[in-house]
Structure 1
Amino acid sequence: MSLLEVTDLHATVGAQDQQKAILKGLNISVNPGEVHAIMGPNGSGKSTLANVLSGKPGYTVTGGTLTLTDTDLTELEPHERAQLGLFLAFQYPVEIPGVSNMEFLKASVDSLARARGEEQPNTAAFIKQVRLLATSVDLDPQFLKRGVNEGFSGGEKKRNEIMQLLLLEPKLAILDETDSGLDIDALQVVAEGVNRYKNEHNGVVLITHYQRLLDYIVPDFVHVLADGKIIQSGDKSLALELEDKGYAWLT
């Protein structure tokens, strides 16, 4: 059974009287244990795909289907998709002043437990677990007392999201340009966290401009997105070819 199934997906962005078509018949299937990299020129629809999958307001699915473990996502709210096991790491993580990282993480875990009929974790054990995870992604545990992403550098925000990924253990992780703005040391830490997360039961969709991330997180499939649809798919060698030739030979 596929984990994520997207079939002939059409989607627009904007108010109802000013909608702009972005996705124009996109197809992708992600099975458990697979890493899919999505590349493509600016404006091709990569971030729109991530936003549509996560249910971000302002986007409208006008055709096709998208399912996670055979559950139709189309009409579900973002928190309902998260409860099913979908996780989105943002290209530009937002700050949430007044809500500490620790409070945010505990509320997230408790919410998932309630939705799944599971017992909420013991607070003391939870705090210990989160402190260990913070250290593992080279994030000072003192940051757990600060507002979510408040005053964090770009690299700290991205490492914070990878800590969330490792804590929440979703079925499908969508990483929207997680490598954007990272120096080589931060990139390696982020990649190591993603590699620790992935296993035979979950899946990863990596949205990236650059081949360098794929040196650290090796994809099973590479897809080129252009004008709202996937126009070419291959293995890691396709990313190397794109690095050498650019996109013009495909688009």
Structure 2
Amino acid sequence: MTRYVRFSRDSLVPITASDADRRVLQGTVDGDTIRASDGNTYPLQRVRLLPPVSPSKIVCVGRNYAEHARELGNAPPTEPLIFLKPPSSLNAHGAPVIYPEIAERVDFEGELGVVIGRRTRRIRAADYLRHVAGYTIVNDITARDLQKKDGQWTRAKGCDTFCPVGPWLVLKEEVDFDALRIFTRVNGEVRQDAAVSQMIFSVGAILEFVSQFMTLEPGDLIATGTPPGVGPVNPGDRVEVEIPGLGILENSIERR
């Protein structure tokens, strides 16, 4: 399996720095080594992994698993429920999620991430694979109290560090999509366990719906929704979202 990564050689550069300041490199993971775009190889454990994509936008699907909708007291939607997370919320595998001072409850939401491979506008669901580059893992961190308070979800979903993505991108040709399953663990305890096939709206249906009103560009990220089992996390907790075949996305929760 080919695992594509973006990384920085300097582990001391803040995750919020620009790509230029971080001296971003790209490469593929081969065992414990990264074969990089600059022709060199780097030990995987000696670099700082960055989000494997740098999207112009992060499009998310709410309540895309019926049991998750019900656990929050909502009816399953009749069409995809779309919201956005800002690119400034992007976070990487291994980097901390910062618990904001304005929130009283912060939840994890493990999800499958779809990475767009070509410009996508007004497509049909049956053609969606032509527009997908590959898949990754997303944790749609949510300030649940702010979500309920605000009504719209921008503040609750858009805090800095609230969109961990990674650890890498796997090309669609190398993924057995029908076998994908999401596991989320908090401090080693399984909280979510569901097949991706339980999504109400398929990836094709999502791309058809979104592309009718929004042009998707290469590198854009689609977070396809979370299964049931979401819950709160606290500073000091460690969250792992695993999708076998795609890897494990791990982040700690910290106060600023």
Label whose coordinates, when distance in nm of label points 7 Å out along Cα→Cβ at positions 209 and 225 is calculated, return 1.5 (choices 1, 2): 1
Which entry (1, 2) yields the derived value -2500 for helix-only ellipticity at 222 nm (-39500 (n - 2.57) for each DSSP H run of 4 or more, over all residues; to 500): 2
Entry that produces 12.4 once Kirkwood radius over Cα pairs in Å, for residues 33-88 alone is calculated, selected from 1, 2: 1
Work out the source of 4.0 here, i.e. which of 1, 2 gives that when distance in nm of label points 7 Å out along Cα→Cβ at positions 41 and 97 is computed. 1
If Cα Rg over 2.2 N^0.38 Å computes to 1.00, which of 1, 2 did it come from? 1
For which of 1, 2 does Kirkwood radius over Cα pairs in Å, for residues 161-232 alone, calculated from the coordinates, equal 14.5? 2
Given that mean count of other Cβ atoms within 10 Å over residues 1-8, derived from a single structure, equals 17.0, which label among 1, 2 identifies that structure? 1
Computing mean count of other Cβ atoms within 10 Å over residues 25-32 for each of 1, 2, which one ends up highest? 1
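FYI, it's all coordinate maths here, none of it is from the lab. Because the structure is predicted, anything quoted here is derived from the model rather than measured. Cβ atoms are built from the backbone, for glycine too; each structure is taken alone.
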